[in-house]
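Enquirer: Structures are listed in the sections that come next.
Laboratory data are not the source of any read-out in this text; all were calculated from the coordinates shown. None of these values were measured; they are calculated from a predicted model. Cβ atoms are built from the backbone, for glycine too; each structure is taken alone.
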Structure 1
Amino acid sequence: MLRSLKEIKGYVLDATDGDLGRCQDFLLDDRSWTVRYMVADTGKWLPGRRVLVSPIALGEPDRERRRLPVRLSKEQIGAAPELDEHAPVTRQYEIWYHKHYGWPFYWGGTGAWAMGAHPGLLAAPRQELGEEGPDLERPHVHAASEVIGYAVGATDEEFGRIEDFIVDDETWSVRHAVVATSRWLGGKSLLLPMSALLDVAWDDRTVRVRLSRAMIEDYPEYDPGAPVNRELEERVYDYMGRPAD
């Protein structure tokens, strides 16, 4: 099912032995546009720590009850390698993290999650961790709350800002960016497939997409309050003249 990251923010986190806290944010992989970690607000339980939960341990979000199942105990989470609240997530930390839970590494395969598309496949017990791989020169995950607000530029000029992301809650892949357009386009919202992104200038907080101003003007409008379904996705892909992702 496709869901808004903004909508899931604030959900109560159901660990196997009680409430863990609330969903605070998500960390996005800038190479595959996949949610790699959910950031938990644990209140006064683990102060000063950045508490991460991999989608490997996440269940299906419950929209009606605003709860997100976590297939881990509070004891397991509390014993995970510590990460300072504002510290970047390095590859070395990820190695420690995966080893703590006994999960295979998500990198090194042909899929978004090792050799597959679903993070839950890595939760099976007694799997080999695989190769650690080289350290990355820079952090490759970015907080969704950081990227929301980035300026979005067409091939010929800036036209809006990112206001949300739409994810598949089974694979945790980011399928679309929700973009609020500038006044010259009437301030409407657009649903842009991630395949339309050309590049991200992290220092300038800018995203560039494969669209011209003329294409943006006639682009199908999106209601952020409405669910994203297959029919809406197909309208967007048809307009862009490319097959659905």
Structure 2
Amino acid sequence: MVNKSANRSWAAVLVFIGLAIVAIQLGFWQWGRADEKQAMVALRAQRMAPMVLGSANSPMGFRPDLNAQALDQQVVVLQGQWIHQASIALDNRAWEGRAGVHVLTPMRLADGSHIWVNRGWMAKAPGVLQIEIPQAEDAKAVEGLALASVMKRMELAKEDTLSKKGNVWQNFDWAASRQRIDDRVWPVIVWQSSSSSDGLLRKLPEVTNDVPKHLGYAAQWFLLALLCLYFAWRLRPNKR
């Protein structure tokens, strides 16, 4: 009986130790999320001054080895020509509860490089794989926010024939996009913020400064880990 009781006690101790390890990992994950949010908020605040891309007087010229993080959260100004025949629509993007797509169109800049622009949202019926995308006139300057993130969604089909049929894609694919324009492409997607007559709806992704929330979650997980370790200590078999 003593051995069985001791075995049950040790089993309970191991369970609480395992729970403590999981809680500690979740606490550090929330701590990391807080650091990421703080860094993103600070980065966007630092990069509010508009930067012109693809022109002779631009402080940053196109380079094939350019890292996307060098332009992430940067407000940019684009001057060039739209390549409307290469436009695509990213499916399953909702706007105030309505189903629709985000329209992405590449722009050819003055130096010959290209950049993908998220021009905005439009409604689309479910299941449609080829749509008529509204065109926009070439403007003297298009302002937007450069983002390294590409808004990934879960793909319901992995086959290219289903996920990228027509001009409606489930996700943006850099490799597949090279079949529409050449390789001199900036490694970011610009979310257009300036107005246009194309009828698309626009809203920049928000960066919420909720660092205290993540730190609070981290503190809760660490306290739970301490509680689990306390129970593990209390449930250990008594020495006889």
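Enquirer: Can you say which of 1, 2 returns 0.40 when FRET efficiency 1/(1 + (r/R0)^6) of positions 118 and 182 (r between Cβ atoms, R0 = 35 Å, to 0.05) is computed? Mind dumping the intermediate values first?
Expert: On the way: 1: 0.40; 2: 0.95.
Matching structure: 1.
Enquirer: Given a value of 13.8 for mean count of other Cβ atoms within 10 Å over residues 6-13, calculated from one of 1, 2, which structure does it belong to? Intermediate results must be reported in sequence, preceding the final value.
Expert: Values: 1: 17.2; 2: 13.8.
Label of the source structure: 2.
Enquirer: Could you figure out which one of 1, 2 the value -11000 for helix-only ellipticity at 222 nm (-39500 (n - 2.57) for each DSSP H run of 4 or more, over all residues; to 500) was computed from? Please report the intermediate quantities before stating the final value.
Expert: Working: 1: -4000; 2: -11000.
Matching structure: 2.
Enquirer: With percent of Cα pairs over 25 Å apart, for residues 94-197 alone computed per structure, which member of 1, 2 shows the largest figure?
Expert: When percent of Cα pairs over 25 Å apart, for residues 94-197 alone is calculated for 1, 2, structure 1 comes out on top.
Enquirer: Quick one: Cα extents along the principal axes in Å came out at 54, 41, 32 when computed from one of 1, 2, so which one is it? Each step should come with its number before you reach the end.
Expert: Details: 1: 54, 41, 32; 2: 85, 41, 34.
Label of the originating structure: 1.
Enquirer: Given a computed value of 17 for relative contact order in percent (Cα under 8 Å, 6 or more apart), which structure among 1, 2 does it belong to? If you can, show how the numbers build up before the last one.
Expert: Details: 1: 17; 2: 30.
Working through the options, I get structure 1.
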